[in-house]
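The following blocks contain the structures, represented as structure tokens.
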Structure I
Amino acid sequence: MLMSAAAVLMLLQQAPAEGIDWDAEFGVEEKVRDPETGEFPVDPYTQDNANSGAAPYTSAQLVADFGGREGIRRIAIRTVELSEADPRIAGIFAAHDMVRLKRTLDEQFCYLLGAGCEYSGRDMRTSHAGLGATKADLNALVENLQAAMREEGVPFGAQNRLLAKLAPMSDKVVER
């Protein structure tokens, strides 16, 4: 007797066994956020301002042009928000710790602009390893940063000064 294709599929599609922890079975570890910071843990690394990728400016006027410490924070957070919503690059951000990214991007901008912050993130090559970022991806991110700076009212010349610090880092970020 011949079985219909539908009957064969029904036999093959049995309900999964109950009581099996499939994450444990396949070695999937649940990440737990730090209760204080809200960030996922990362492997240990040496924290150093040199990891920011450039030496900082020392201009109080530049810091003021960016709206001070709070303006810099808003720009970093807004850049990440725009990038998460940008269909060109949203996939790069999907599986990453956005809490940590917003904090370390804020620290990086603050440090580079000379606003009195320390940078606690990893170096550029390590923090971007495995993302598969292209030059087009980096250009989209820069467009989002420029939009965030415009929203904050940062003068064009001041925007270019931050971009001038960030641009040489592209060879450590772009992988393909």
Structure II
Amino acid sequence: MPDQKRRTARDRHQPWNENPSQEWAFALDHMDAGEWDLAITHCQRAIELWPSYYDAWLLLAGVYEETGDYDQALDAARRASEIAITELSQAWNNLASLHLIRGEWEEAITIDRVLDLIDPSRHAIIRYRMAVSYTQLGDLEMGFKWLREAIEYRPDLRDRALRESWLEPLHERLQRV
């Protein structure tokens, strides 16, 4: 049995023979040397290995721009920006949640206001957190306003809110709606 475990662990941890970061570095070297075709090839390899590799998409956009292929440059830059927004959105979402956990209500509100601009797909959960923050700050009117908006986007949040101790001051009012 111990040999079986060792073999299984070894199989799970195979070395990564194809490295997107290394491909990106090769592309950068070729770009610096003006070897556009090779730079494109290495960027594409990096992206094949890691489709959401922001730096490879951004470098690819730069290579295409240098070659005068502005349509391809625009497509690559657009893809890089989509990846950046997604990653940034998740980071800001995590940050707002951590501020809530720490009871840092004003900080959570500030982060959620920015996140709402970055990623409209998170409107419901942003509004829910805003309801929590304002309620905990003692502004029950604003808390209820944000909670109603959250529920408009996602009706399932009503049941969650009724179980949420942070929103307890709004429970009676929420049950009447």
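Throughout, read-outs are computed from the coordinates displayed, never taken from laboratory work. Note that this is a predicted model, so its numbers are computed, not measured. Cβ atoms are built from the backbone, for glycine too; each structure is taken alone.
The value -15000 for helix-only ellipticity at 222 nm (-39500 (n - 2.57) for each DSSP H run of 4 or more, over all residues; to 500) was derived from one model only; which of I, II is it? Structure of origin is I.
Structures compared: I, II; top value of relative contact order in percent (Cα under 8 Å, 6 or more apart), i.e. the largest, recorded for I. Upon calculation of distance in nm of label points 7 Å out along Cα→Cβ at positions 129 and 153 from the atomic coordinates, which of the structures I, II produces 1.1? Value 1.1 for distance in nm of label points 7 Å out along Cα→Cβ at positions 129 and 153 corresponds to II out of I, II. For Cα extents along the principal axes in Å, the calculated result is 67, 59, 26, so let me know which of I, II that is. Derived from II, not from the others. Have a look at I, II and say which one yields 18.6 for mean count of other Cβ atoms within 10 Å over residues 65-72, as calculated. Comparing all candidates, it corresponds to I.
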